[in-house]
1. If you work out relative contact order in percent (Cα under 8 Å, 6 or more apart) for 1, 2, which one comes out largest?
2. Can you say which of 1, 2 returns 26.0 when mean count of other Cβ atoms within 10 Å over residues 2-9 is computed?
3. Given 0.00 as the derived value for FRET efficiency 1/(1 + (r/R0)^6) of positions 34 and 106 (r between Cβ atoms, R0 = 25 Å, to 0.05), which of the supplied structures 1, 2 does it correspond to?
4. Work out which structure the value 43, 35, 27 belongs to, where Cα extents along the principal axes in Å was derived from one of 1, 2.
5. Supply the structure label, taken from 1, 2, corresponding to distance in nm of label points 7 Å out along Cα→Cβ at positions 26 and 58 with the calculated value 3.2.
6. With FRET efficiency 1/(1 + (r/R0)^6) of positions 82 and 114 (r between Cβ atoms, R0 = 41 Å, to 0.05) derived from the coordinates and found to be 0.30, which of 1, 2 does the value describe?
7. 1, 2: which one has helix-only ellipticity at 222 nm (-39500 (n - 2.57) for each DSSP H run of 4 or more, over all residues; to 500), as calculated, at -24500?
Structure 1
Amino acid sequence: MFTIDASVYVNAANVAEAGSPVSRGLLDRIGDLQTPVFSPTLLLVEVAGALARATDDAAEGVAAARKLRTMPDHTRAVLDDLLAEEAVQLATQCRLRGADAVYGAVAKRHGCKLVTRDQQQLDRLKGAVTCLTPEEALAQLDAATAAS
């Protein structure tokens, strides 16, 4: 099970960015394998805003959010008071930005590995949550598939 940070979705959508084919490949593989993904509702807002800024096209951002909303095997976690408190603990203990802590809290709550391109998450969540780059997550999925 995975929690996937907005950085991976945005990277997959922007073919001009380094690593984009791997991020796209990971998302495709997760879909093919019907791997459960748990993400905060914040994901919709972050991806929509990032894509609208990158393309200067609000409609593209809205379309991306709609697509994410309907993806099978994806469960969205609502940022309620309890999840917010879990994120506060991670933010303060790991010195994270707010949104990064929310993704970490969702991963921790659901026993997921957090997949991200955000170096601060990768560095600062060590010991609290298992964090992987898309390359590492894709390699793990490939190894698990080959073993079965």
Structure 2
Amino acid sequence: MTTLSIQDASRRSGLSEPTLRYYEEIGLVGPIERDESSGHRRYGDGDLDVIGVLACLRAVGLGIEEMRVYLANRAVGRAAAAEQRDLLLRHAGRVEEEMAAQRARLSYLREKAALWDARDRGDAAAEAAASQRVAEAIAGLGRLR
């Protein structure tokens, strides 16, 4: 059986040591065994498996409560497959909304830069066209609210 220190578990998972302690504190992982002589945490294979899952869930932006549900469903297995799918698809929908919002912001920034570029070059026709595109981009930003 593998046992790792918190430093090694942190390096392996990409999660910081404070995050690992916090996840243990709130019950997402553990309780983690302690070395009898030093009292230091010792992460076993099962702990590392859960931590790996949590690192992935965190990387895609799931919140603590969603992580908690995911882990509970994972423990149930196939009987919770539909709930797992739904949890992940709901989050995928939120990610898509965030991406659309970022695309709208990017469009505004690029069109506004094009407007200023046209002004810098003294190109009235390009400035007028860019001004129209900026107005469209602003409308896109308004739909985000």
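Just so it is clear, none of the values below were taken in a lab; they were calculated from the coordinates. Please read these numbers as outputs of a predicted model, since none were measured by experiment. Cβ atoms are built from the backbone, for glycine too; each structure is taken alone.
1. 1
2. 1
3. Only one of 1, 2 returns 0.00 for FRET efficiency 1/(1 + (r/R0)^6) of positions 34 and 106 (r between Cβ atoms, R0 = 25 Å, to 0.05), namely 2.
4. Numbers: 1: 43, 35, 27; 2: 77, 37, 21.
Label of the source structure: 1.
5. Of the structures listed, the value fits 1.
6. Structure of origin is 2.
7. 2
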